[in-house]
Structure I
Amino acid sequence: MQILRPTTERTRAIDDSEKAARRDTLLNAAKTLFLEQQPSLPSVQAIASRAGLAKGTVYLYFSTKEEIFISLLGQMYEDLLKQMNEVAEKAADPVEEMVESIVAYTHENPHFLPLASMASTVLEQNISDQHLMAFKAMLFSGTIRLGQSISQTVGGQTDAEACAVLLVHTHAHMLGLWQMQQMPPRIREALSRNNMGLLAPEFNQALRTGLKALWGGTPSPP
């Protein structure tokens, strides 16, 4: 008679597709937890529990919790840059449609700007130089490519380098405006009562206005 031996759960992924699936599971768990408890970063233990994995398994994929979130942020930047590049290549009015694309993206991904605002002060402080430079290289190359696409779309009247610089300023404006919104409701109400609402502008409209002004010198395509 054949004796059935008990099986034990595998703790290591066995092929690239399973490794990628587990990595995505951890990133999705991290995103969900961050949305629930921001601005605090959830612990590795909390992420592992939400993903249904052992804490030790997390460290097979990420060295620190900050590395988890810089990876998540990197994915979002890649998605946004790809989306903007598609707009730049096809839109009749690339500036107008890129602005709307940015506004829509920040609305659809509420964890993007909170994480982006933490990048240099929190996330980048506890990851390896290798991961940090990979993240920066992705941002740099994506920005350069998008600047080239915008320059070509507007007929070459604005060079690619100038467009790339404007993209960096766009990013700074977006983050700065979001950070202005992060105030207790009582402060916002006090500003409104005292006719100081200028210091707490509505994000989406202010973002549209600011980005269109920033790109105002960029000519429309012929």
Structure II
Amino acid sequence: MKKYLSECIGTFILIFVGTGSVIVDQQTHALGLVGIATVWGLVIIALIYAFGDISGTHINPAVTVAFAVDKRFEWKEVPAFLGSQLLGAFLASGLLKFLFPDSKTLGFTQPLPGGEVQSFILEVVMTFILMMIILRVSTGAKEKGITAGIVIGATVWLLVLFGGPISGTSLNPTRSIAPAIVSGHFENLWIYLTAPFLGAILGVGVHRLLISESE
């Protein structure tokens, strides 16, 4: 039960702080892209160290499914983890809706300059990069290293800086579906419900290939 609660609380904090930073910037213009990216990166680092020993700090359905594909996580646990993550995300978006009733999208990601195809491909590649980093820093001697959380958080920071102006850098289905449903904006939601899973599973495939080549 503790691990499910951990995933729920962790995802709540992630979505509340992360999408909250987008809302705050939309209303105050105080953060900018660098500030929003920094918020996402720092909250990831904090959550990994706070909850990593309880649930592994997945806080992302794509990561949970990818770990199951990689046989690091039992498939029977996947539904409960996904349910916990979704609950945390919806609670966060609901609270943000209460705090910022004038926000139209609650920080929901939207494809910008290049349209749906560009954003889809970008989200796939960026999630692939993130999953590869997660898998590599959680393997072997580096697995319990104190720097693992920093590396993952820095990767998220980098990807938000890189992809934010184009696709919004979701990387996480709950990061998009909760604000989309609570705000009532479903435009292009399919991108953010499919691309992260595809990118994460591709990351697992390449990671396993690298391991087999090194054996």
Structure III
Amino acid sequence: MALPLLQLALDNRSLPSALEATRILAAEVDVLEAGTILVCAEGMQAVRCLKALYPDRIVLADIKAADAGSILADMCFSNGADWMTVICCAPIATVQTALTEAKKRGDRDVQIELTGSWSWEEAEAWRAVGLNQVVYHRGRDAQAAGQSWSDDDLSKIRRLAEMGFELSITGGLTIEDLPLFAGLPVKVFIAGRAIRDAADPAAAARAFKAKIAELWG
């Protein structure tokens, strides 16, 4: 089983603050995420800057597209994104048109962001049109309300993996959470505040990577 990648979620409210974080952390992580908050604040400039500064890192545009899949995918990929997200409630046509744009470029990809309600029938439809990546997301508001990772979460993650999806896991992740997912074929762990807000962010990222290597090595 391949070692899961570590993704840095940049949900900053300004590009300068995001770039201050990447100056310290880009060398310590595998994926740089232009988070939804950052993209809302700064637009595609955020995606463009991240790829220009860090061409050897995977750059994700976490726009959670709900419509206009072809147009938004073209915007993301033309500005340097390697991956982009489509929200799980989007019509299947949005998923298909975004995937078409990704396939035109060969090495780009689309992820379904599992924020909010979705069904197993929808998951089967995503697989049927060729979608490979999903992001299992414990939402920011759910975290604030005290919702922790549950057996139900882990059961859903296992079923998604059995369906053939490549899984990214996010939602207030800490190092202490990682053993919950041991043995699962996770593609990416996404951390934001646990790394960015640490007293020593680089050391925090290295500790994440070391724990991943311990559990999946």
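I have -26000 for helix-only ellipticity at 222 nm (-39500 (n - 2.57) for each DSSP H run of 4 or more, over all residues; to 500), calculated from one of the structures I, II, III. Which structure is it? That value comes from structure II. So if we calculate mean count of other Cβ atoms within 10 Å over residues 71-78 for every structure here (I, II, III), which label has the highest result? Checked I, II, III; max of mean count of other Cβ atoms within 10 Å over residues 71-78 sits with III. To test your reading of the models, identify which of I, II, III gives 22, 14, 11 for semi-axes √(5λ) of the Cα gyration tensor in Å, for residues 31-126 alone when calculated. For semi-axes √(5λ) of the Cα gyration tensor in Å, for residues 31-126 alone, the value 22, 14, 11 is produced by structure III.
Which one of I, II, III has Rg/Rh (Cα atoms, Kirkwood Rh), for residues 151-206 alone, as calculated from the coordinates, equal to 1.00? Structure II accounts for this read-out.
Since every read-out is calculated from the coordinates, none of them should be taken as a lab result. Here the structure is a predicted model, which means the values were calculated and not measured. Cβ atoms are built from the backbone, for glycine too; each structure is taken alone.
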